[in-house]
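Read-outs: derived from the displayed coordinates by stated rules, not from any lab. Values in this document were obtained by computation on a predicted structure and should not be read as measured data. Cβ atoms are built from the backbone, for glycine too; each structure is taken alone.
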Structure P
Amino acid sequence: MTARLNPSAHMHDLRWCFSTLGCPELSLELVCALAAEFDIHELEIRALSGRVDLPACASEFGWNAATVANLLKQHRCKLVVAGSSFKLVGNTPEMRREFLDYCKWAETWGFPYVRVFGGGTWGQTLTMDDVSHAVETVDWLRSEQQSWDWKAEMLLETHDAFSASAPCEKLMARLDKPVGIIWDSHHTWRLGGESPSETWSRLSPWIRHVHVKDSIDKPSARHPYTYVMPGEGQAPLGEIVGLLRENSFGGAISLEWEKLWHPYLPPLRSALEKVRELSWFSTTQIPT
């Protein structure tokens, strides 16, 4: 199965990036080199040099703001999303302290977005207490952002109990100001049972960033499905990419190649070569 684009969908050049979840063993310098190899100019950072504790990793390796800025400039790259694992539902005071350290690091490096998960478990309905905890957590984080004068914006990924539009809408309705969303298009389709057009019609006002990946109906060690090369599975990726082009989506589209969690996957370079073969990459806008 090959998910190619509808020819009419080439009206808008998309901003492509990838998550370092797909190359967790690489240093920041080698990540930048890989991006340059594929003419990609934006990065989503989840792991570096075999580590996910990025604030501590940055300190130990001496990756200060100036060093990082010079490296990114050299490779004509910019950072887009810092991929934390913090959850809005079920977090503890210790988790909040660790997350604040993460946000300080992300702000120092100049990320515009920090990813959070909603928490909960897909298939288990969120209780009123769950939603109230999520709302309180968002309010707490916004208060911290204001007190520290942080510019980075929190983005909620469609993940866990928030893997469909309805729970995301429920949370937005309770907030004084909605949060931005990372649309994990695989989760809303595979878990949420939604078509790309349905999710887009419901969540597009809040979508700032998009994850793409592919899978087949074959159980793996962690899931009732198995991830496969982009365009070789059952996910409607051609439809998703076409939809984003037709709607002139201004955020970045990230190949979230989950090799850190699923070692059976081929190297990220192979997946990027497949995406290039599918003609999803177009002339990219080099960030100023």
Structure Q
Amino acid sequence: MKVSNIPLVVIVGPTASGKTSLAIDLAEKFGGEIICADSRSIYKGADIGTAKATSSDRSRVPHWGLDLVEPSDYFSVVDFKKYAEQKIDEIRSRGHVPFLVGGTGLYIDAVIFDYQFGKEVDVDERTTLNKMTIDELHDYCKKNNIPLPENKQNKRYVIRAIEKKDTKVSKKSEPIRNTIIVGITTDKVLLRNQIDKRVEQMLETGVVEEAKILGKKYGWNSEALKSNAYRIIGSHLLGDIKYDDIKIKNSTLDWRLAKRQLTWLKRNPYIKWLSFDEARKFILSKLAKIV
């Protein structure tokens, strides 16, 4: 099969919707490889708390986009787009099907709408900004007339706002050619239950100990530890909340995350929203005609 005929399969959905298990099943059947579009799975060592693909999953299907940087490092959408496009080309060159899978809408959009960023990231500037405190970053924004992001206490978001000050982003009005884009739609009650079960599994498989190790090594203000599970566990370890409250608070925050992810993804009219089983049948039928 010609490399140009191999489609890019994009599977999106909110956290805990089952998109990863669907992608693994389909990739295994069609000789595919998965590129994870998740802004937390990029961090080394942050495995349980980010619901990263297990070693068993990775033994079934090659996974990319995991463990790219240290938890203290900064990684932007520009970095992800460049990485993902390189992997898509490599996967196709092997005669395999690339699967772009995740819930980070900005990562997905940057690839499928071919975002073009006005300038390369200034490494020296980024290093300087990372050394500044959140208050110093706020002052910098005020002095330079840079609007603070909605989540202004998140250092990564503030730095992103500063780096974007002179950057003009352009994108295609339609997805790049030869792309199959599917979204997993899930009943709200079922999705909430799936989120609860995943939080329980995290606690059973050692997420608290993982958080302790990461917090001690990188500090609780590191980028990787901004995700819901680690922030809540950090509060528990500081004595602010009881252990029994971790599950409830984590489930609540993950549910809010799922709703934000859906809000972002629903803006894309090119996503074909289907139930888990419908999505599986749809992608199977598409790939069976090509691969």
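One table, with the values for the structure above:
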quantity: Structure from which 19.1 was derived, mean count of other Cβ atoms within 10 Å over residues 131-138, options P, Q; calculated: P
quantity: Distance in nm of label points 7 Å out along Cα→Cβ at positions 107 and 259 - structure with the largest value, from P, Q; calculated: P
quantity: For 21.4 (mean count of other Cβ atoms within 10 Å over residues 75-82, calculated) the corresponding structure among P, Q; calculated: P
quantity: Given 24 for percent of Cα pairs over 31 Å apart, calculated: source structure among P, Q; calculated: P
quantity: Test item: Cα extents along the principal axes in Å, for residues 91-138 alone calculated as 48, 22, 19, pick one of P, Q; calculated: Q
quantity: Source structure (of P, Q) for FRET efficiency 1/(1 + (r/R0)^6) of positions 19 and 219 (r between Cβ atoms, R0 = 30 Å, to 0.05), computed value 0.45; calculated: Q
quantity: Among P, Q, structure where helix-only ellipticity at 222 nm (-39500 (n - 2.57) for each DSSP H run of 4 or more, over all residues; to 500) as derived comes to -11500; calculated: P
